[in-house]
Structures are given as structure tokens and as C-alpha cells.
Structure P
Amino acid sequence: MLRLRQVVVAARDLDDTVRQLCQGLGLTVCFNDPGVAEFGLHNALLTVGDQFIEVVSPITDGTAAGRVLDRRQAAVTAYMVMFEVDDLDARMATLTESGVRTVWSGDFDMIRGRHLHPADIGGAIVSLDETHPAGSWLWAGPKWKAHADNTIVTSIAGYTIAVDDPDSVTARWSKFGLNHAVRFVRGTQSEIELTATDRSAVGTVLTLDQVTVRLV
């Protein structure tokens, strides 16, 4: 099983980016994770059904998110994709055998996660997370279910990530069985697709610099 659970964007201004998502799309913040300070970041997670949009922003110099923002000359840009899996060890064995490096590992009672090196995968950092019980999501905090409001959107339908060489990146993700609900395009403009509750709202767009959020 491989399921898209969380899409992550990097932003220079956390509060303003979150404000636009909440006001423009009716989303709510379910958690601010103090643990991301380990990476020199602060963040906010917003619920979309039982999936999440995370916004991360650097609070120190030399962060991976800061380097991505600088390299892309962006205020907001695509950064990370997080999948729920039920076979983490088997997937990691295959990835390791193929030379894919792990840049972070975490093992907790309710979740085990591995972050894959973006230079080996291409396009974005990938997180593979095995949950216990299935369907839980520790990264979103203890109260995320109370914030699951489907008034405007019900799910994350897909994440389109802008890269220099989409064919090469697509081939690598396909090779490792990661090409699920994510696609790659040439250029600078990435897109998060959210399933609209009200079908008359399909086509609504919110643009946050290099990330467009579109209702489908």
C-alpha cells in the first residue's frame, strides 16, 4: 500500500502563506510541530480530510528548505511528498540496494518514517511512513481529526511538481514504485490539486508564488 498523506511546501513567510490557505480555501491549522526545529524550521499543518498540507519555513541559516527557496528564487515552492506505506522495511531494502540514501530516520510507537535523499530520487524529498494503527498520522498532532472539515475540500487529489527534467524524475519515481498521485512538469510552477466538495467550485485557483492550489 502506498497512499499520499501529506504534501509540503517551503515558504519564506509561514504566517502569510498559512493565512492565504485558510482564508482562500477554508482550511484550518491542526498542529504546529515543535519537532521540526531539528531541521531549523517552524511549520503549520492544515487538514484536508485525513490528508495534510504542511507549510515549512526556515528559522535558521543553512536549512534544506532555505536552500531550495534560494535556488528557485521563490517565496513559496514545492518541497516534500509524504506517503503512508504498510511495508516500510521491504521498500527501504529495495531502495538501499539501488543506492538511494536516507537523510533522516525516525521510529516511534505510532509511526516509523524515512526521508529519502532528494539527489537520489529527484524532484522533492520523499518521506515513507508506516503507521500504527494504519490511518493514524502522528506528524499531524493529537487532535487533527477534530479539524477534519470537508465543507470546501475533501481530499488531496494530486501534487504536480515542477522540475528541470520531468522525464528523468518520473522514470526514477516509477522505478521505485513511488509514482502515485504525483507527477512532474518542466518549469517552475507546481500545483496541489484538492477535491472540491461543491462541484461548482471546480477550477477555483489560489496562487502562492511558485505553488498553485487548484480545486478539481
Structure Q
Amino acid sequence: MTDIIALKAVNAHRWANMHLRADKLGAFHATAVRLCTADSRARYQGVTDRLVELGKTDPKIQDVPWWFIAVVSEREYGGPPRWDRQLGQGDPLHEVSRHVPSGMGPYLIHDGDTTPGNDSWTRCCVDVLVNSAPYAAHWTDWTAGGVLTLWEEYNGLGYAARGVPSAYVWSGTDQYVSGKYIADHVYRASAIDVQEGCAPILAMMMALDPSIKFSDEPPEPALANAA
């Protein structure tokens, strides 16, 4: 079993020492600009706002920052935002998901839906963040180590079990060289992830938008990994 507290410390250290690959800077900048546009941010913020509302009646539900959702969408969709895709794994929004997490959906359009904040894509996001591992809407550690570890959990802890940096998080930085899960539960040490990792995307978003920050205070230990 992975020691999550230790993994948070390792990921915080990696973040503090991370350098983005020079040949990827243009791509990282373009992605960050796209995710930070007013229209995209409104979509992601709409999910955060729904979680805030749910948290008023269910104290176990925490809000998830819009930028965390934005970076997940980029990784799961393998590119620009797809409002017709599930946040959990990128499967079609209006179908039952086949990839992990499987069996989710379909998320259908309802009469009276409004965007952002009250449409099928938002309902999908809320569902996966609340009800699917790693239960991001129950997470309380938004420090650097906590955020990066939650992203790693989102993709799976197979990398941590092997003692190697997660391609999902670190691809495109000097913290990652090779090794990739080429399919669910199928790891290949020689494979190289060419997608942009969560950490460098976030670093570039922070450079564009100073309001994006990690939490200054650690969470209560008993709640750090609540699910």
C-alpha cells in the first residue's frame, strides 16, 4: 500500500525542483492560455460552485478549485476542452463509460439546463469528483504536495508503487524521463508520455493567473485522505 503522506512529501520536493523542458514551453503556454480563457474558466468554476452548494447540506463534500478540474480535463481529453466528454476518463458524455472509472453515466441533457453550472457536463464532473476514486470532492489538502498527489491518485498509484514519477503529473519536466501506463493496468518502462503533465500545465497557469495558489495551511490529519 502506498504511503500517501510520504508521497505528498516526495511530490512537494519534485515541484520545488521542477524545470519545464525548453522545447515544451510554447505548448505549455498555449494550453494554459486556453484553460484560463473566460469561457473555459466559467465552465470549470461552475463545477466548483455546484460543489460549494452541495457542501452546505453535506459537510463531507469539499469544493475543488476550478484550476484542478481544468488540468484534469486537459489530461483526460488529451487536448482542448471537450464538453461532450466525461471528466473521469474522457469517454462520451451521453454513454455509459467503458474505461476506468467504468459504468458511469450516461449524462443526458435536461430541459431547463443552463451553462455554466447546470448542464450535463457539470453533473458528470460533480458525480466523478464526489463518487469516484480518488474522491477529489472529499480532499482537503490543497498544498503543493497534496494537489500533485491527488492528481497522481486520479490517474492511479501504479507509478508510486514502482517508485517512479508519474507520467500523468510530470511529463514535460526534468522530473520525468520514461515509463507509462499504455492502457489501464498495463505499464511499459520504455514508453514515453508525450502528453503535457499536470504539474507543468499548472505552473504555466500560475504564471498567467496569480490568483491560482496552493493552500498556505495543511489540512487536519484525520481528514487528509477522507473518501
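1.8 is what came out when distance in nm of label points 7 Å out along Cα→Cβ at positions 17 and 81 was calculated for one structure; which of P, Q is it?
On the way: P: 1.8; Q: 3.6.
Computing distance in nm of label points 7 Å out along Cα→Cβ at positions 17 and 81 on every structure in P, Q gives 1.8 only for P.
If helix-only ellipticity at 222 nm (-39500 (n - 2.57) for each DSSP H run of 4 or more, over all residues; to 500) comes out at -6000 when worked out from the coordinates, which of P, Q was used?
Value -6000 for helix-only ellipticity at 222 nm (-39500 (n - 2.57) for each DSSP H run of 4 or more, over all residues; to 500) corresponds to P out of P, Q.
Could you tell me which structure in P, Q was used to calculate FRET efficiency 1/(1 + (r/R0)^6) of positions 89 and 161 (r between Cβ atoms, R0 = 30 Å, to 0.05) as 0.90? Each step should come with its number before you reach the end.
Working: P: 0.65; Q: 0.90.
The correct label is Q.
Which one of P, Q has FRET efficiency 1/(1 + (r/R0)^6) of positions 65 and 201 (r between Cβ atoms, R0 = 35 Å, to 0.05), as calculated from the coordinates, equal to 0.70? Could the numbers behind the result be given before it?
Working: P: 0.70; Q: 1.00.
The structure behind it is P.
Percent of Cα pairs over 21 Å apart, for residues 33-136 alone was computed and gave 28; which structure, P, Q, did it come from?
On the way: P: 38; Q: 28.
Checking each candidate, the match is Q.
Of the structures labelled P, Q, which one yields 12.1 when mean projected area of the Cα convex hull in nm² is computed from its coordinates?
Numbers: P: 11.0; Q: 12.1.
The structure behind it is Q.
Hey, relative contact order in percent (Cα under 8 Å, 6 or more apart) derived from one of P, Q reads 21; which structure? It would help to have the intermediate numbers written out before the result.
Values: P: 21; Q: 25.
Label of the source structure: P.
Comparing structures P, Q by FRET efficiency 1/(1 + (r/R0)^6) of positions 9 and 49 (r between Cβ atoms, R0 = 35 Å, to 0.05), which one has the largest value? Write out the running numbers ahead of the final one.
Working: P: 1.00; Q: 0.65.
Comparing P, Q by FRET efficiency 1/(1 + (r/R0)^6) of positions 9 and 49 (r between Cβ atoms, R0 = 35 Å, to 0.05), the maximum is at P.
To which of P, Q does the computed value 0.75 (FRET efficiency 1/(1 + (r/R0)^6) of positions 1 and 193 (r between Cβ atoms, R0 = 25 Å, to 0.05)) belong?
Values: P: 0.75; Q: 0.50.
Value 0.75 for FRET efficiency 1/(1 + (r/R0)^6) of positions 1 and 193 (r between Cβ atoms, R0 = 25 Å, to 0.05) corresponds to P out of P, Q.
Since every read-out is calculated from the coordinates, none of them should be taken as a lab result. Since this is a predicted model, take the numbers as computed values, not measurements. Cβ atoms are built from the backbone, for glycine too; each structure is taken alone.
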